[in-house]
Structure P
Amino acid sequence: MLLHTARRAFAAALASAACIGTATAEPAPLPTVAQVDLARYAGAWYEIALLPNRFQKQCVADTQARYRLDGARVQVINRCRMADGRVDDITGHAKVVADSGNAKLRVSFFWPFYGDYWVLALDADYRHVLVGAPSRKYAWVLSRTPQLDEATLQALLDRAAALGFDKAAFQRTPQTQPLD
């Protein structure tokens with residue numbers, strides 16, 4: 001009887017472990033767009049919405065990113081307005097992940113640390129984009145203009161949700177005045 005109870009307890013523990021393993025499994029693979037023309041992607045982008053993150057906690061408004069081709073890499077300049085009105089900026093670089101159609105980049109602002117920057121949805125005219133990381137902890141909606149119409153923003157947030165991002169966690173970024 002004791003052996004039978006021990007086997008049931010072991011089986012229950014195994015079943016619990018299987019459930020826990022399922023709950024903490026890797027997220028499904030994150031699909032990207034098929035191809036990104038980096039020359040068309042280069043230039044200024046305004047942050048419309050983001051999943052909050054620790055490395056942008058000082059930014060309260062007017063967040064922008066500027067991309068410039070730099071040989072085999074892409075120069076990245078991020079700027080934002082802080083609560084005291086000053087502008088914060090940081091410069092880094094990105095390298096293309098091989099065989100990704102330029103849709104997957106590895107970005108570094110502090111070498112040797114790199115983060116994933118994957119293009120998940122891109123307007124055919126390169127007017128707005130959804131980018132994120134395969135962990136689904138980081139994501140941004142960017143636009144070529146400081147404002148994005150509500151229907152387009154909601155469509156991009158719906159796409160993010162369909163890809164496994166927490167749509168409700170996205171926060172809008174106020175664009176109040178140019179940083180240049």
Structure Q
Amino acid sequence: MKARFALVLPLLLTMISAQIAHWGGCPDPPVQPKFNLQKYLGKWYEIAKLPAQFEKGQCIEANYSIRDDGSIKVFNSEILKGEFRTIEGTAVVQDLKEPAKMGITFSYLIPYTPYWVLSTDYEQSAVVYSCTDIVSLFHVDFAWILGRTRSLPADTVLRAKDLFTNNNIDVSKMILTHQQGCDVDSRL
């Protein structure tokens with residue numbers, strides 16, 4: 001056990017310093033009932049998030065589309081230090097009985113991580129959650145509030161935060177994503 005912990009410790013310290021970690025296992029919030037993937041596809045703008053090591057820029061967007069093989073193409077972009085950056089990933093519905101629970105990866109070398117749509121109206125906003133359990137000691141949360149436009153009404157953002165909180169997901173450190181002056185730089 002000591003050897004296993006010693007091997008995992010450097011990875012854990014890196015993740016803890018970059019993400020929001022909590023003791024115990026991941027919460028298991030309910031997801032969007034009767035989720036309709038076709039209606040969810042298209043462009044979403046990141047309105048707010050828990051800080052994430054892999055997203056540090058502004059003008060963050062995601063575009064979801066279906067590939068010929070049935071998987072979901074995830075094309076993300078951001079502007080970081082004046083540079084337009086993109087990354088392409090793949091999402092899959094892991095259980096057809098719960099299509100709002102997807103897995104997502106941005107590398108063939110990395111396993112799928114959870115991408116759960118907790119709530120969406122498909123036309124204005126979406127609340128998305130991901131959690132990774134680390135050796136059953138603690139978990140790392142990722143949470144996003146997405147919009148079909150670059151801004152959402154304050155009450156919509158508040159309701160999304162309440163949804164997280166009511167499902168034991170701590171969003172006290174959630175930050176707004178800078179989405180001003182982005183349209184001239186948008187390339188999705």
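Miscellaneous remarks
- Origin of the value 2.8, where distance in nm of label points 7 Å out along Cα→Cβ at positions 34 and 138 was derived from one of P, Q: P
- Structure responsible for 17.3, with Kirkwood radius over Cα pairs in Å calculated and labels P, Q on offer: Q
Just so you know, all these numbers are worked out from the coordinates, no wet-lab data involved. Keep in mind that what you see is a predicted model, and the values were worked out from it rather than measured. Cβ atoms are built from the backbone, for glycine too; each structure is taken alone.
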